[in-house]
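Nothing in this text is a laboratory measurement; each read-out follows from the coordinates by a stated rule. Worth saying up front: this structure is predicted, and the values here are computed from it rather than measured. Cβ atoms are built from the backbone, for glycine too; each structure is taken alone.
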Structure 1
Amino acid sequence: MLSRRNIRIKVMQVLYAMSRDKELNFRHAMLLYNNSIRQSFEMYLFSVLQLVRVAEYAKIDYTSKLAKHRPTDEDKAFRPKLCDNEMIKSIQDNRGFKSMITAHKVLEKISEDDTRYLYNEFAKTEDYIEFLASKEDSPDFYRQTMLNLFKHFNGSEHFNEMVEDRYFSWYDDKSLIVGAMKKTLKALPATGDFYSEFEPTDETVKEFGEILLQKVSNEDKELLEIIEPSLKNWDAERVAVLDMVLLKMALIELTNFPTIPTKVTLNEYVEISKLYSTDKSKDFINGILDRLMKKLEKEGKIVKEGRGLIEE
């Protein structure tokens, strides 16, 4: 589920924290990094479980309507089909998912008040009203309803604030979680270890992220010495802290990851600077990296391997 860009951002945030807090050693930095990785997967599990809990709230709504002293015809006609369907039951009955929820302690992050609020919000939407009125009973119909429910989550200020309160990297990883949720819901009913394809892989987490973090941390002074001559009229101390972190990361990536094309590295760090640094950062990062790449290539310090990675 985690792309290299997600990993770059997480490494950048840890390195920035290290630059601000001199007492933050590498061991603690690695703990921060791994915690951020774990949270990304937990946010996916949380989102799936919250959707199930909101669907299950239809049963409480059903009981409440029947318990009214004078239920309306609409109350009497109501059925809790938001949860009484194969799509939701396939997640509820999935043993592997239950084990994951327990292992990651996700259940304790689900609040009954939030669940009720989200259900009541969704109950007012045209999607839910049309769903209740429809006589259709096909799998596609229920899949689309689950997608509509999560679409409501995605646009709900309450849901976004709720997740951010529990997971500090929500807005960094939100698009990632949304994509994973859509893929999961479109594939319902859930079978086997449906969640496993969204677990972090060693290829991105360890072989890329951990090495990137370790090398930038260990070679900080040497990287600065390489960067400073390319700054020309810029004093290194005047360069935005985040921009310097990005330049150091890009240098390590250029010289230590032979299967990542130089153009990809350049474009990725320019894009990240647009999202996280100043308005002028993208042009600054682009200019300095372009200058450094030409210098390092001339010195033979950038070696790429694999078809399509070697510049002609």
Structure 2
Amino acid sequence: MNDDVELIGDEELGGEGAADANAATILDASLREELAAIAGDGVRFDEPMRRHTTLKIGGPADAFVQPATPAQLGEVVRFAHRRGVPITVVGGGSNLLVRDGGIRGIALHTGRLRGLELVDGTRIRVEAGVSTGKVLSLALKHDLGGIEFLGGVPGSVGGGMIMNAGTYLGEFKDVTSWVESVRLGDGELVRRDNAACGFRYRDSNLPPTEVVVRAELALRPRPRAEIEAEVKALRKRRSEREPKKVASNGSTFKNPPNDFAGRLIEAAGCKGWSEGDAVCSPVHANWLVNTGRATASELLRLIARVRARVVEVHGIELHLEVKVLGDDA
């Protein structure tokens, strides 16, 4: 682990089911053949992760696997457990920084789990790979409120659940009835109610040893015009305040109690700082963006510089909102 990463803090360097670096396993030809027989067209080998993150950064995954169903996901999990192949779970890639060395073993992506249905008039059951925008569209179609905050949340439901994604209008903990996940060890399905999920600000107790596959959201009737107006106002606010035409994860750091990370970073004079094509945006200081061909190591150096400067000026340590995964180059 390099010095830049050590400054981030161990609690922020894991991922959704990230494997221990010491357990790295090379997928030889026979293992690849066995995995391909299970996952079919849902597996790609030596796949650049930059294709699957909104930052457009990341080295290759030995195997990038997208199961088509929860049952197939369970088969992949059992194969990995049986063969000692590490699994790193990735969602929609909107909250993810993959190091330049990529991911050893399997990068398990839930993007093909796209089930979405309305039940009992006010509840939505949704699989992990469904985009937040599609969930919001279904709610709007049926005049259901409670998830207007999704108008400002990119990515997929699975990743959103794990980090309790949200905006000033609300967050997943406000509407989630239960979450189902698959255990990485035995492939068994586990269901937790809202309280057992341990939702909190941009985090949850959903275990890194499980893969979120489905959830149920409890909504409430609301006039469509009110929903549309609130979502439009949120999107307008974000559009006015956020950088455009750059690759990013959105906010890089969590807001500390009773303050805003962006304000602290700007007041510390970090706006415009850069490491190669990794830049602390002059538009919104809490957006550390990729303006061209930035590498993970450049962005991590910039993260470390910004954190150190905020501590120096304000005495406050910022914590990452993004997840950092993978190996150094």
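For the read-out FRET efficiency 1/(1 + (r/R0)^6) of positions 102 and 278 (r between Cβ atoms, R0 = 35 Å, to 0.05), a value of 1.00 was computed from one structure; give its label from 1, 2.
Numbers: 1: 0.20; 2: 1.00.
Derived from 2, not from the others.
Which structure, out of 1, 2, was helix-only ellipticity at 222 nm (-39500 (n - 2.57) for each DSSP H run of 4 or more, over all residues; to 500) calculated from, if the result is -8500?
2
If distance in nm of label points 7 Å out along Cα→Cβ at positions 110 and 126 computes to 1.2, which of 1, 2 did it come from? Could you put the intermediate results ahead of the total?
Details: 1: 3.1; 2: 1.2.
Going through each structure in turn, the value belongs to 2.
To which of 1, 2 does the computed value 82, 40, 33 (Cα extents along the principal axes in Å) belong?
Values: 1: 82, 40, 33; 2: 54, 52, 33.
Answer for the origin of the read-out: 1.
Could you tell me which structure in 1, 2 was used to calculate semi-axes √(5λ) of the Cα gyration tensor in Å, for residues 86-181 alone as 24, 18, 13?
Details: 1: 24, 18, 13; 2: 26, 14, 11.
Computed on structure 1.
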